[in-house]
1. Can you say which of P, Q, R returns -11500 when helix-only ellipticity at 222 nm (-39500 (n - 2.57) for each DSSP H run of 4 or more, over all residues; to 500) is computed?
2. One of P, Q, R was used to calculate volume of the Cα convex hull per residue in Å³, giving 132; which?
3. Identify which of structures P, Q, R gives the largest calculated value of mean count of other Cβ atoms within 10 Å over residues 49-56.
4. Have a look at P, Q, R and say which one yields 1.6 for distance in nm of label points 7 Å out along Cα→Cβ at positions 9 and 137, as calculated.
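Just so it is clear, none of the values below were taken in a lab; they were calculated from the coordinates. Predicted, not measured: the structure shown is a model, and the values here were computed from it. Cβ atoms are built from the backbone, for glycine too; each structure is taken alone.
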Structure P
Amino acid sequence: MAKYENLIIRQPVSADSLPHHESEVDLQYPVFLSTDLVPDAALWVGYFFAPRIPKILAENIQNLGKAVTHCHEVPEVYLIIGEEGAITAEVALEDETYEVSSPACIYIPAGVNHSIRPVHAVEGKSAGFIPVVLGGRYETLPPREGS
């Protein structure tokens, strides 16, 4: 094996579930990077991407799944990727709620209560989500009190 071959992830692994996430359909969560894949990794990176949003997804985007209110001991960066306006998410940070459309990036500091749920998608456009959690593992905590 080449010296750095172990640092190249050629195929994501699939997680059946993520803590503090709910969905009305069975979802697989592709994971590109974690300490399970690269023991020294200081990041956990997952993704969901639709190269062309099908009609059924656009019509049922609110049933796709959501991250219910939780927090992390480490920062998270949440990328909403794709064509302009292709997908919109409702993002709650503590007691403030925002609608954020692609392309966009949300930085979530450690300890900040947050939730994210898709609320709108445009059929035929490309879009997706890439959560990046520092620390190498997707570990969540229940919401902090008093926020």
Structure Q
Amino acid sequence: MTNNFTPDMFEKLMSKLDVLTATVTAQAAVITKLTQEKSELLGVIDQLNETIKTLEERLNKNSSKPPSSDGLNKPKPKSLRKPSGKKAGAQPGHKGKGLNLMKTPDETIQHQPAQCNSCQHFGQCQACSVSKIRYEVDIQVETKAIAHQILS
């Protein structure tokens, strides 16, 4: 058997062998990396399966507690209104619409100092003057019953 390989053919085969070796080495690195990622992902899947199992057990638990006592710690509702910076109540320049009092009250009661009761000029004193007036308003509701009789 004769060997018909020339040195030129031998060089070409060696260069192809080097290229194939580099390709195999690169593919081995990729396979190693993918194997490592696979084992990490399997760990994550195991954790998620445990979480799902725990949540399903909690969901399927037959508890006699009402739903309001399950301890979700909900925050208190907050108003969506933004503060305007104004003080509470009527603003400056607002015309009041309070209770209009009558010009002449239905009844007037005078309260005199105690020392005026023993004075000999009681009721005729010119030095007496009104120092303060206070109004008291009473509202009276009147009930009226009417009987309707049908005659035959």
Structure R
Amino acid sequence: MPVKEEVREELKRRLERKYDTVLALSRMLNIKLQNVHLKGDKLYIRAAVPNEQVKNEMWNQAKRVDPRVSDLELDLQVDPKTVAAGQPRAATPRTYTVKRGDTLWDIADKYYGDPRLYKKIFEANTDRLRDPDDIEVGQVLIIPQ
């Protein structure tokens, strides 16, 4: 693979990690992504969403990650046919940004009042965590309800 292509692939992986909660939200809301690729030096995500509310939820999550959204192009088209009538829609997930000294045990205690529920947080974040004892400052974790 040429060096330039390797650099582009690394940039794409870095941006996908940065916006992983946006991608996770799309999965939780059963939104089928039509495109996820680099467009210039930005991550380009295109999807059809069932309504304006879902479109706004996706944008709000992107802005939580980076208020300027300077390295993301989010192309969301409202198409009510994307979700079958009556299909329940998942709630917008809570997120938590890991701070120095945090553990999943402490985060579970904060959100659930029971630190033993740390596995619930770990299981919701297996796409970004390999070990419940190995979290990094700055990681954005999904906190399931």
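1. Going through each structure in turn, the value belongs to R.
2. R
3. R
4. This figure was derived from P.
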